[in-house]
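Trainee: The following blocks contain the structures, represented as structure tokens.
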Structure P
Amino acid sequence: QLYLFAEQVHRLKTLQAYGVEYAVCDSPLPLNIIYNCEPDDLFDKLVMHEHAKFDNVEYLLRRNDAFISIDGRKETDLARAKAKDDEIRAVLDNHGIVYTEIAPWETDKVLLDMGVK
């Protein structure tokens with residue numbers, strides 16, 4: 001997970017260096033804490049330290065229980081997926097990360113919030 005985290009930070013910093021205004025991720029930096037198989041407070045602190053270096057706007061998509069896709073992910077059953085949802089909320093809440101929860105069909109709100117037409 002450390003390697004994946006470092007690669008993601010590197011990509012974000014590269015985009016920043018090239019003046020890219022917005023980078024939209026389906027897995028923001030704090031999710032590295034959840035997917036770390038070897039929980040470590042120092043790793044968590046590093047993740048949050050790097051996360052704080054960016055001007056972040058977080059959105060959490062509300063799960064649509066009627067839609068479960070089998071696409072190679074581990075969370076293909078609803079109970080397991082909902083447990084992961086709870087873990088995500090806990091990490092966001094425990095680290096004081098402000099987020100807006102939206103339905104999957106409300107993704108245009110992200111563009112509106114960014115002022116993109």
Structure Q
Amino acid sequence: AEVIYVPAASPARGFQGARPENVERWRTLARAVAAEHGVYVVLASLVGFEAGKGMSGGSLVVGPEGRIQAEAPLFEEAVLLADLDWERIPPVRYDSPLLSDLEAALPLLLPDLERVLRKEGR
């Protein structure tokens with residue numbers, strides 16, 4: 001995947017800081033997923049009232065490094081535009097420690113994987 005789209009309808013709650021707590025959680029989650037997997041994350045957050053609950057909005061686009069590229073305002077409708085540069089993805093993934101960790105661990109994992117496959121008759 002190069003982009004993960006996340007539709008969200010999260011009622012605003014937890015008003016201790018500059019942003020509602022649910023918005024902070026979505027921001028943290030989107031940034032972590034983008035950085036962990038080297039993908040763009042597009043979070044489309046519902047804004048307005050539905051069934052008596054206030055949705056906070058604050059849609060955002062996060063780049064493959066985990067940095068927020070574009071963000072819609074809270075509590076108002078907006079059209080959010082962002083350029084997704086596909087050329088940014090390969091270098092981010094290449095620098096990811098996940099690949100080097102897998103390369104280092106794969107020789108240790110192969111005997112276990114082969115044993116499981118033999119047990120299943122594959």
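Nothing in this text is a laboratory measurement; each read-out follows from the coordinates by a stated rule. Note that the coordinates shown come from a computational prediction; the quantities given were computed from them, not determined experimentally. Cβ atoms are built from the backbone, for glycine too; each structure is taken alone.
Trainee: For distance in nm of label points 7 Å out along Cα→Cβ at positions 15 and 95, which structure out of P, Q has the highest calculated value?
Mentor: Largest one: structure Q.
Trainee: Assuming 20 is relative contact order in percent (Cα under 8 Å, 6 or more apart) as calculated from a single structure, say which of P, Q it is.
Mentor: Only one of P, Q returns 20 for relative contact order in percent (Cα under 8 Å, 6 or more apart), namely Q.
Trainee: With Cα Rg over 2.2 N^0.38 Å derived from the coordinates and found to be 1.42, which of P, Q does the value describe?
Mentor: Structure Q accounts for this read-out.
Trainee: With helix-only ellipticity at 222 nm (-39500 (n - 2.57) for each DSSP H run of 4 or more, over all residues; to 500) derived from the coordinates and found to be -14500, which of P, Q does the value describe?
Mentor: P
Trainee: Taking distance in nm of label points 7 Å out along Cα→Cβ at positions 31 and 103 for each of P, Q, which is largest?
Mentor: Across P, Q, distance in nm of label points 7 Å out along Cα→Cβ at positions 31 and 103 peaks for Q.
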